[in-house]
Structure I
């Protein structure tokens, strides 16, 4: 364990061959700075938060399977149980939904309790979908760093001397593919540098 006597990077070599930080930029930036490492862009990437709501109903509806909206409260709705190999086989009469709060609404309501956020999102979900039944399961989760609003625009974040790297969607853009591409780029850099 790091005893706080010196830069964290100095102790990496005692614990690991290399370190890859695959976390949001606002969490990576202070770790990197605390290790005395300067990774340009890590402190400049910006995120929007998102309240996500998961719902399960015992009855099926004829609401659209997916809805991307310009609504001020809800940005996106999807019937999760209609994805291939999902719970539809186990609950043929029911359905599961995933609801994403709009970035501005999520930011304005970031410090609400999960129960409060769930109730507000459920009310709006009912208005947008016409589904009025009571859910048999409902839970809300707050993603503080959900959607990249401003990416760092960096191709490679690997410090060969410290053997520390960082990756994530925040390096490229707001899509899961960006996170994958970033991780793959970091892996290539690490392999090229660390291969005997």
Structure II
């Protein structure tokens, strides 16, 4: 019985030391991880709206109680001190789970500049193709005035996006997220 108590106390002390060690390393690495995440976010902003000189998170100003819940963040890109573009972070639900998307709009042209799929858990070889530039480029230059729609065939209208073959659910989810951003852009930035 004494051996069991000794072994239990030893294991408890060992687990406590291990827990404190992991906690210490995590506290040391956390600022570095946050710094890398911020750097990746800024690089993504440049891909979505390259003309912006400075990007500010203005979610508090443009997200209201009636804002579509798919919208997670609203960033405004400034050029020469004036708002020039808007970059949205949206998160619709796809076939395999949430899809994190950045969508950029040009205020003067009232058009979509680009989208970027940041993360997704879609089926490899099918919905995962949403990260391919071939699919993402289908959104470039689309007007913000009309809702986008998904089609299985090659588009015949300017507001149509051709779905990824065998991945209509993923294509519709991405378009749903982009349309949520488009509606907010129309109501807040188009005069």
Structure III
């Protein structure tokens, strides 16, 4: 069974990349989907329909298969070295993976709510939701890399600070973009009024 370890590991990493790419893009589509409420017809209906198609395809054809491959390959990895199940770091990692699985299925739930026009989330709320997998990814990768020896030195705190800075800068950029869009809309209204 040990000879399969490199294969399980390779496809586990591939599954992780596909899964996270899907999760990041899916919630970005939710942002755009939620913002269609601010559009006028017929653009509103056209965009909403297009986002629903994109969300379903992404979730069902890319994101969920990526999750399945990740989980199956993780089971394969553990089956080659079952003694790893006694490791405390793995229990912590699996707790974060369980949170990630919950996030995945919660995104599926939100996708269905958006399709039925029953979701009241704003684009800004979806942007904040999109930060969750980033934090989970960082924690899971650090646990998998350092196992029981996670360093808590300056380097670790710099990485944590960098992640927080990235999340804050994304939120700051979104706020500036939204303000610019509002100014542009006001300018257009003033031009129409003055005609």
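Rank structures I, II, III by mean count of other Cβ atoms within 10 Å over residues 113-120 and report only the one at the top, that is, the highest.
That would be structure II.
Going by mean count of other Cβ atoms within 10 Å over residues 17-24, which of structures I, II, III comes out largest?
III
Name the one structure among I, II, III that helix-only ellipticity at 222 nm (-39500 (n - 2.57) for each DSSP H run of 4 or more, over all residues; to 500) of -27500 was derived from.
The value was obtained from structure III.
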Distance in nm of label points 7 Å out along Cα→Cβ at positions 41 and 105, calculated, reads 3.8; among I, II, III the input was structure III
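Quick note: the coordinates plus some simple rules give every number you see, no bench work behind them. The structure displayed is predicted, hence computed values, not measured ones. Cβ atoms are built from the backbone, for glycine too; each structure is taken alone.
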